[in-house]
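Following are the structures in question.
Quick note: the coordinates plus some simple rules give every number you see, no bench work behind them. Small disclaimer: the values here were computed from a predicted structure and weren't measured. Cβ atoms are built from the backbone, for glycine too; each structure is taken alone.
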Structure I
Amino acid sequence: MNYSCTALVALVILLIINYDILLKKNKENRNLIPAQKSYRRFLLSVVIFYACDTLWGFFYDLQFLTITYIDTMVFFAVMAYSVFLWTRYVISYLKVKNVFTTVLNYCGWFFLLFEWIVVLINLFFPVLFYFDENGTYVAGSQRYVNLGIQLIMFLMTTICMLYVSAKNSGKVRFRHLSIGLFGIVMTVFVFLQMLFPFLALYSVGYMIGTCLLHTFVMEDIKADKLKELKELVDRERTHKEQLGSAIQMAHTDSLTGVRNKLAYEEMARSYDEKIASGKLKELAVIVFDLNGLKKINDSKGHDEGDRYIKEGSRLICRWFKHSPVFRIGGDEFVALLVEQDFAKRATLLNGFNRLIENNISNENVVISTGMDEYISKQDKNVEEVFVRADKKMYERKSYLKSIGSI
């Protein structure tokens, strides 16, 4: 029973420390790199090996010889397969093709086929193991040959890792040395297993080796992946901020800071879509035009003209502060009134117009306005509302000129 307990403890430890690799069925496992996929397959084979080892001690103590025999056959087959998968992992992890990896590749396949053939032969000729008339397990000569070959296979993986690690430095070299150390640990415990067949030393070797790999290789790789992911997220955030800034600049009038004609056209298209779908309920368009800008530019210069434009823009934004304001031409602005400003549209416009009429006598900025509203089931787009508002703006401009505006 001590044999089974040792293998069972090794199985539990492996499942605990490699839970994220073995048992989590998520996209992360499906997106593992080739070396990690190879390692996951290797761990799964070790899990099966531990299960066989645990059951072997249990069945053997109870003298269920037929079941014990079948379990022993599976045990040797899985043992060979786990060693083969370990060589595949080493080759996949190194990602290099040289004499060592080529030899290791061929030896891995030869070893697997040879071991499985021996297991099949044992069904007819007990070269690997058998149970005597007293139900005692007896190791055959081929068992020692098989374990000897496995010992050589693990040594070969160690040599491969040490050879490649000599050409690297830092974390990469440390990981290579850790994987090489796994091969050394297994070499030692395979040798001890040859000497003591009734102790679960092979399982102990796998337990120590996989713990080393988890601590010094897998966790280190995971930390690097998290670091790379953080850097990727940071780059993506910076890219979005830069893109957002570029989009904002492309939609902003450089002189006044309000939205430009491009922004107005995009917003108008969004309202056109609402009109087409019947979702637009209310909208008012106000067109603004700065009176006398050309005269100011001609008489006082463009710097004074720019100041006049900015003053007019500030006045419009201050008065219609809940509505988007756009500069769509040199002296022309548009505001789209919805919700709060739409509800108070008449009051806002009348107040604004009174202010402008006072500005005429005070020689402050003078702005002509024209407003019209969206008419449901009549207007097909914002442009139709704009045209009516623009016409009213020119009527207002004529009126302001008649009372003294430039």
Structure II
Amino acid sequence: MAIGEFGGAPDARGPAHSNGLYWLYEMGHAALNPVRAFADVTRLYFKNPLNPLTHTTYGKSVAAAAELFERSTRRYGRPDWDIDSTLVGGERAPLHINTVWERPFCRLQHFERLFCHMPRRPQPKVLIVAPMSGHYATLLRGTVEAFLPNHDVYITDWVDARMVPLAEGRFDLDDYIDYVIGMLHFLGGDVHVIGVCQPSVPVLAAVASMEVGNDAYVPRSMTLMGGPIDTRRNPTAVNRLAQERGVDWFRRNVITKVPFPHPGVMRDVYPGFLQLNGFVSMNLDRHVDAHRNLFFHLVKGDGDSAQKHREFYDEYLAVMDLTAEFYLQTVEAVFVDHALPKGRMTHRGRPVDPTAIRNVALLTVEGEHDDISGVGQTEAAHDLCVNIPADRKAHYLQPGVGHYGVFNGSRFRTECAPRIADFILTHEMRPQASRPRSLKVAV
């Protein structure tokens, strides 16, 4: 995803002075624990049906205020997928989610569908590369659900950097590309890769590096959705922010060390709470209104609306730390230097050459009102991958949606996902050019 989904700057008006900020945040969170516990007890007291005040406007208001305080000050953990089945060819198939490949900073999860009868329609293997940009992979729950009925789905589940011990080493943009190559090797090459937002650049780099080496495990197709391939095209406010500030500003103001007692203590990270500050400040009025509406829904007893709010914010407020080296390299290479479209991007010291891609079909998808990755930024991949035949390339602009509508929501399910599925199926059935098997070993 674009830098806006990394959280942007903690405050675009001035420096954040990040040294020791994580430690202060942890102390503040710990200091609020007793107050948070008292608020939760208060909420339960004023929701107890045996309490006469529970049925009064006063009691409902106190319970609502207590819930708002508790929810606004808690730390949200990684959400569950909450997908237990899918409909395949009219048959309800249970799901079993397995971790099939694992490295210190990523788990590859497989949504295994348990069939009573094998479906007649082909079930292409799909690797969804989720963004490593603050939120967990569960943000793509809707994306996964859209592909499950007709695809064998795998997804990258990136690990919170604060949970990775320092002894496990660094994780930077080169490592990200290595991980993508390693997963494609593990899946055997007969796969279609989808890079959602931020991964568009490393996915394209991984495929290009594989093609340069005549790797037998290149995917059949590559779909890039709302990604910052060339942020010089229709630059958004967050693109301009990165260009104006430069990478040194981000290094000084948003990088800090993980404090004790987290397993990743002393690792340099861009912390999740600073990212969340950036997420919320971009649309502060909308979030304030949403929480005000939650209060009134709770007082009025509108349980359905309150539950929808809880579900959205349980996901939205769950954030993870990013390693400093990955974040800063991405800001510099993608948003400041525009290394990929200028032909200057490297992987392990070797040039990334998109013109080497010949055997992988390319689909790019953008949103008409995307204010994070502007229109044309993802389509730029076609200008870089000049040696992919025209009948193996396509671009789709989804009308009426912003950034998140590119991969989630009703318009995605009914208009965008079917087009991606059709593109995948077309190139699943088309034979790939034969090429010598590479001696590369999966990462």
Structure III
Amino acid sequence: MADGTIRKIAVVDLKPGMYVTDFNHDWRDPDCQDKGCDPFRKPRLIETDAEINAVIGLGVKEVYIDVSKGKEGEGSSLAEIEHRLAEQLKALDDDEEQTVIKPVSKSFEEELAGASEVKSHARKIVGNVLSDARLGKQVALGPVHDAVANMAESMFRNPDAILSLSLIKKRDEYTFLHSVNVGVFLMSFCRSLEMDEETIIKVGVGGMLHDIGKMRTPENVLNKAGKLTDEEFLQMKQHVSFSQQILEQTPGIAEISVRVGGQHHERYDGTGYPDGLKGDEINEFGQMAAIVDVYDAITSDRVYHKGNPPHLALKRMLDWSKSHFNLQLFQKFVQCVGIYPIGTLVRLENNLIGVVIRPNGESLLHPVIKVILDAKSGRKLKPVDLNLLDHMKDSTKGYRILRSEPNDKWKVDSSLFMPRPELFK
């Protein structure tokens, strides 16, 4: 597919005979994206007005069409869109209100092992709680609270360590790891907004338990490999209401935690569920949970879905933020995880390729990378750490990021180049 034939058009301009390559709505239900929950996931030729009305009914605002495979349409080219999104991301690097990075008590490398231990423990706790919920048992809040408190302590020693363990994706145990990752991302998000530790822990508990309602979803639906029927899709969507019910019935749980579980599928323009809340009708922590839930879901590999590279995921979500997320909160989330998150493969202007191994709080565009390849020759290089911030003012050596690169293209496993690679497995 040639990028030059792709156009993005408003859904109201969609006409029969156009070939849609992307319906631009992974935000709708990231938990369901690999199950074929609706027919408008894969590229297809639009043949009838009824199909167009169905797309509009999903809350889709814009779609991508290929003019070489169907009717023409006026709209922005893929190159124009990519350039505009890239410039918007880069503008965040110059944000004068960017949060000042607080001093840490341990270095990134020093905290990695401790962060890995507390996250592994949290995953076991989540597994136990979700298994108990499947059996109809009461949620034991104490162990979850303690696990989240331990993660918070690690985060305050060095926030990048535990966050990095969630940015590098593992390929198994999606349900449990997704719950922990959402908790970690939410806690990091709250810390970057300078919230107090008590609030961070409450939000982390909500993140860890946000999908507990799935334990009331029939297993034949939850684990179905093929396409869901309309009835099964409705059953899947009910997990949010179940999450809220279970959390509301949990003794001692904070209201913030309940809001995270009950609102993480609401969307800023009112197209989400279960209540179709709009704008500030959605609690601030529900808005944050919506961003985090989508980000972790679309960057994770699933059985029938290849995860988006982090940088591409952020660009796609920035595109959706015009209607589906709180744009200001999303911009703060980008500043939290970095424009080029840990594990991102990047290409420099001088054609060197490296893996982002650490952010730089002073500049989102200039992380620390480990140079591993020469893109021009394809030759592997002896891995060398390079702090791009040290070369920010010198443009002669080409030490500026040109773009992110797909790991599959270069057959690179980013986790192998982290300071403690065994902790990312």
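What to note about this one:
- P(r) over Cα pairs in 10 Å bins from 0, in percent, for residues 141-356 alone derived as 8, 33, 38, 16, 3, 0 - corresponding label from I, II, III: III
- At a computed 76, 55, 41 (Cα extents along the principal axes in Å), which of I, II, III: II
- Structure from which 24.1 was derived, mean count of other Cβ atoms within 10 Å over residues 293-300, options I, II, III: III
- At a computed -11000 (helix-only ellipticity at 222 nm (-39500 (n - 2.57) for each DSSP H run of 4 or more, over all residues; to 500)), which of I, II, III: II
- For FRET efficiency 1/(1 + (r/R0)^6) of positions 69 and 277 (r between Cβ atoms, R0 = 35 Å, to 0.05) computed as 1.00, the structure of I, II, III it came from: II
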